[in-house]
Structure P
Amino acid sequence: MPFGADVQSDGSVCFRLWAPQAQSVDLELESPDQEKIIFCMERQPNGWHALHTNKATSGSIYHYQIDKDLKVPDPASRFQPKDVHGPSEVIGPWEFEWEDSQWKGRPWEETIVYELHLGTFTPEGTFLAACDYLDYLADLGVTAVELMPVADFPGKCNWGYDGALLFAPDSTYGRPENFKDFVQTAHKKGLMVFLDVVYNHFGPEGNYLHVYAQSFFSQRHETPWGAGINFDGAESRIVRDFFIHNALYWLEEYHLDGLRIDAVHAIQDGSVPDIIDEIGQTVRTRFQEERHVHLVLENDDNIARYLQRDKKGHPKLYAAQWNDDIHHSLHCLMTGESHGYYLDYSDNPVRHLGRCLAEGFAFQGEPSPYRHGRPRGQASKHLPSSAFVSFIQNHDQVGNRAFGDRISHMVEEDALRVAVAIQLLAPSPPLVFMGEEFRCAQPFLFFCDFGSDLAQTVTEGRRREFSKFTEFNDAGARERIPDPNAVSTFETSKLHWGDVEKPFHRSWLRYYRRLIALRHQCIVCRLDGMVGGQPTFHILDRRTLKNMWILGDGSRLTLVAALGQAPRMFVKRPEGRLVFETAEGIAQRPAFERIPLWYAAWFLKE
């Protein structure tokens, strides 16, 4: 990397820091006996400061000192043993002994994602502890483990979207070699590992770039979290390279199989190509012939151009986007909620769901009532289903509720079973959020661990966000919203794995395993070569939906679903063999009669 501490073949280290606002930069090394050794770094053109020394090696602890005054960590630190304000540690990237040279990843069509937060997934909340659950995930049938961001954040717990040092796995989870061991162990079990990365902002605590490298931030662009990243202004080339190298770093140095780039709608960049295109192009060029590497976006703007396919239906740059539209449609159907962004789907959630399943986005340029009539999205019918990751819950849709309510806490069992069957058997790659597969009782709350002043601001801001909802108009009601900085908020969000052995939770785990096994047996093997433009959907009755897809091998997959109301009209049984139905015996008849209020059946005509 052009940034940070680079261990040479002889064990010496090259240090480089981009600090155009600094008059001088010193390197402060901490010797094993904790004595300080200070070196003056050479000022180089274009704001760079550099030093090559044999006094440092892998394991050395160091700070940068700006203008003989402020001590700062390395913004490209590979490890922070004492959190974001402490010194950095030199890490030799090639010291870990990899044993996965035969691993080439898995094709995107095989992807079934399991999203987890490392700190709440296990009691210990570490990479090593999570390794013990990889057999469980392989038995569940998922093929990819997606970690919420692990980049170094302030304090002992955080969702990860407040990362300050983007190259350093947070020390609360373990050391870099522990993360690499987690990845290697997953590969041995046939599991891909994806990482959520945040390129739209830095966290509010622990980032010092604004002091000595002000060009990292834009004077023209703002985000919900403060100043935008400078991807298109003066000196933006170095900023762009910092993030491009971060993507390559995780994929190369940690052997990761893919990245999910958070909230790209909050990235403002007028360049051609923009930073999203350039990251995609760089990664595709780097790994094209080597192994499968998958890039996924979160993008509230529903920009279809990032998801373009070649003639065989394979991604040109980005494999897929998280499809909030399908979640919102199902959520409206199951709960009847219509506040916030659910307003956009409450008028006709069945139609929105059918369009998502067939065409990807529910909004493809239509005006959004929630956004005061502003058009949202681009046409996506030409894209295959593989371009849209579907889910009935994820960290956002659970954790952004005041009390971290999971969908299973809110809806009746029959409705949930139908939603799960739709998600897991539709051609779109599905995502399971940790614990949902055994209908865990624990919420997933918003939590963090900031310093005292910022902590109070975050707590007040969190509660103020909900004041626009009727149930939180009263200040007393808002006081009941869990404090994000309280230790209990974090602890309450941890999964209780002992529940898996209880009959109720065990029955749900069997249900998920059965559906995922059916997906592997009947759906996954037929997805390669699937193209867009062919799926269709029909609303047979006000709450009855029929979707049909032509799969990559020419097979026809059909879904018939009653979504909260038994159909009043004659519904003919589709052609093909029955793959699955949520209530037995109904799909054996020539026509659907006496269908439950919630029902789904899948048919496959080969």
Structure Q
Amino acid sequence: MNEKRNEVKDQAIAFIDSSTSFSALKKVIEHNKINIITFDYISHIELKNKNIPHIISDDYSTNFNIKELQKKCYTFLKWHDEKLVKDNLQFQDVNIPKLFTEQLWHSIIKIVKKFVEVQKIYGQYPNSDYFASGDLLEIIKLFTTSYTKLGPEISENFYLDKIEVGINLWKKEFVFSIPRSWYDKIKNIGENLLQFFINTTVNSNKKIVLLIEFDTKKFEDFLLESKNYNLNILFYGRRRPPIWDLKSFMIIKKSGFKIVTPHKLCDKSFFNELGIATDDMKEQISFFLQNDDQFNNFFKINDISIWTLIKPKIKSLIRNRIETIIYEILLARKMFESYQIDSVLMISETGFTEQIVVKQAKNFGIPMFRLQEGLYYDTPEAYDNESMQGAYPELVDEYFVWGDIFKDDAIKNGGIDPQKIKVFGSPRFSNLLFNKSLDSEEFVLLATMPPQIEEIVGHNVRNLERYLASILNICKIVSNQKKNLIIKLHPTFDVLKISKNLKKKFPNVKVISKGDINQLIRKCSLLIVTGLSTVITQGQILQKPVISIPFIDYNWGNPSVFKSGSCVVTNLSELDELIKKILGDRMYKEEIIKNGNQFLEKCIKERRLSSKKIWEYISKFN
């Protein structure tokens, strides 16, 4: 690497990322003596596959204080809390920029990482000529005039702009991506058809509870339990449909849920208001984004403003989606005007739909409850990340946690008023039980947690290479022990293309992207998880020994599930012997399961009664 860096001094430098046109790069290579530096995993792999020599940008950021840079990212992401934003970019009390925090998060992380690396590279080679496109071109412009645009860049998709869809045909799984706009159109057609199959009449003698963005299958038992209470249950899901197959249809049918659809809420006056409000907000946004002075000062790294890099992202995110934003806000208000809702129950406050509903519910004075979503890092070190992802409640009236562990964490780390917290267990797992007749030991199950793209180290190419290599290593270890292996991928965008890489080297390893992991856990002899995941808890409930292997160190401390010793936390060098011991030593295996049960008692209180207790509490709440 040092030899390559010495060569850079006398050569031009090309900055490459996944938005770079490789045909343009090829032309530059043909006519210039040039050194290539890649800034993300995708471009690195593409050049590597084409046998094109290059340097990885991460090699220039080894001396950076990643922790401080990450904190800077968190500060930037809270730009929506600035008074100027609050005063100018709200509609019916909804902070519009805050709706896009999740999508902007990914972009800001990448920009900050690229910026500090480009600054370091330029500091070493200030006399070089630079070729770049997209964000990298805009960054190098901040330091020098010796740059050339590297052809037309490939347009960037924001996180969540595409939806992965999985279908099973002939016992094979097919996964493909569709644009979010297509998904929404299909979903809207389905919602309009639902009114002909689902009874939407509300009994005026019963209280109305509004559920926001619940996964029908994951909360099947909880939803069916609601039938035992004198309640009208309304389902409002703008992000995910309540029904997408026969099973979800039957759950909704049996539970007697009423589904709120736009067809019932929108009339001519609604669309007139939508048109006027959209035009007004577009004009307001255009005027607002001309105010650069304050944000030049706010978005600074090393005394250099990166507002010119972030502004186009914000403009693209908000302006191009403003009609959808206004539509969703007006639709939520119309829902509260049309139904006499008594309470709202949700799992998150950070989602697009949830933020809108929370504000409207506040305006209508309706009490709101929130369930703990899953297992998380209950440590002070992980607070910034967990709070940004919504682990702690913000505006709801009461918070229903799994157990005392998470109540203590919400008070200590989250700063939540103890009076707002109720320990009710997890309704997702009320009826998830070990059943010997369903249990078998057919394979080792590997459940992957993806690299955390909300963290700078989650974009580090060396970390991503090690992550993939670790997956392949696990395949080798299990295969060498003559065990069958199934890998359940986390349902997020797979930048590492794990399935494709495995097919080449381990064709007998089965990879599953979608579906219920509980059925896989029931049939496994051993569950391996890559880090921390709610899947650990599911494995413990189903009486399986669980191993956790954290592939990437995010410096988030030691969470309760690891401190408890309820699962075996290990590394790859010890995995081979550990698997042999667990599967060959019955007493050791039972000891791990016993430790898991002891943790469950502290982790999830009232597990069998959770659904009942929550519905009882909500039905009696005044």
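Just so it is clear, none of the values below were taken in a lab; they were calculated from the coordinates. Note that this is a predicted model, so its numbers are computed, not measured. Cβ atoms are built from the backbone, for glycine too; each structure is taken alone.
For which of the structures P, Q does the calculation of FRET efficiency 1/(1 + (r/R0)^6) of positions 283 and 427 (r between Cβ atoms, R0 = 30 Å, to 0.05) return 0.75? Only one of P, Q returns 0.75 for FRET efficiency 1/(1 + (r/R0)^6) of positions 283 and 427 (r between Cβ atoms, R0 = 30 Å, to 0.05), namely P. When Cα extents along the principal axes in Å is computed across structures P, Q, the figure 83, 58, 49 traces back to P.
Of the structures labelled P, Q, one was used to calculate helix-only ellipticity at 222 nm (-39500 (n - 2.57) for each DSSP H run of 4 or more, over all residues; to 500), giving -7000. Name it. Walk me through the intermediate numbers first.
Values: P: -7000; Q: -13500.
Source structure: P.
If FRET efficiency 1/(1 + (r/R0)^6) of positions 315 and 403 (r between Cβ atoms, R0 = 41 Å, to 0.05) is calculated from each of P, Q, which structure is the one that comes out at 0.40? Structure Q accounts for this read-out.
Using percent of Cα pairs over 20 Å apart, for residues 227-370 alone for the comparison, can you identify which of P, Q gives the largest number?
Q
Assuming 20.1 is mean count of other Cβ atoms within 10 Å over residues 323-330 as calculated from a single structure, say which of P, Q it is. Label of the source structure: Q.
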